[in-house]
Structure P
């Protein structure tokens, strides 16, 4: 019945700063098929799933902090090489919460984007 998650949308406050983070620092591929909505945003393709960034000043989902709390709301992206990902984050001076040994069967690394949205990367 279900095929998978089509997209995840996140609120951001500064689309250019967010595009730099997601495109240049994380290396996500921008999907240029975004319709000409009447609000700023960007779409990224991550495997079969899209990430939609939306600027919406009245939105209520911004956390108000960049503190990394692995129990707070987040989404997860599977990577092929977690050590390579960690090196990329260190090179770009992105703070990480590294959890190589935890109760899951996979190595987890958590980061925060410039607006405090949490993302888990795992392998």
Structure Q
């Protein structure tokens, strides 16, 4: 299908959230193209947040402008709207696009970034649990 002159090409993204330890609560997703909004999303114009039941781990995003993005995912098992911690250590699951190595704190936007450059793309985020 030919694009109209001046139309911005768009993509769809299929996200698979893998290795959830339970189906309790919600999966909270931050998809952003703005490094300053990563990993929490905030109020960025190029940020998409979504909460889905932990029973459904295949999530799709449609109509995304092509470009560079990063994803942060939280498994909010008690559905309280935040990542619970104990002494600074996450008590609930978390994960990021490209599944970067985690040391202290979340990875940088650059460590989790990927490029949407075709009509459709897919990412898998593996959940990690510290406690």
Structure R
């Protein structure tokens, strides 16, 4: 449910989904599998460990934590902090990555800023 422009999805080791319209979705927890593929959302924030997310188009995606696995169509601005996160998209306009062992791949990839070691950021 979208309250004051925000949907909060929280939990541990469960499947969650949201298919409505809202300005911002905040995902927090561990071991989550989240389906937002039918949602109309401007900003998605992912905080936690081992979170899988399926997205359509978003203006901004922020990933903080470890071992997230994100699959998206189009991302305007991507920020990844933490280690061992994976983001795959059709198009990512701008990427900022900090941490280690992160992977960001897209068919069309815009500007890239990175800090850390062993990050793999490239077009497919």
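Throughout, read-outs are computed from the coordinates displayed, never taken from laboratory work. This one's a predicted model, so the numbers in the text were calculated from it and none came from an experiment.
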For this session: Out of P, Q, R, choose the structure whose coordinates give Cα Rg over 2.2 N^0.38 Å, for residues 61-100 alone equal to 1.04 when calculated.
Result: R
Problem set entry | Computed 33 for relative contact order in percent (Cα under 8 Å, 6 or more apart) - originating structure among P, Q, R | Q
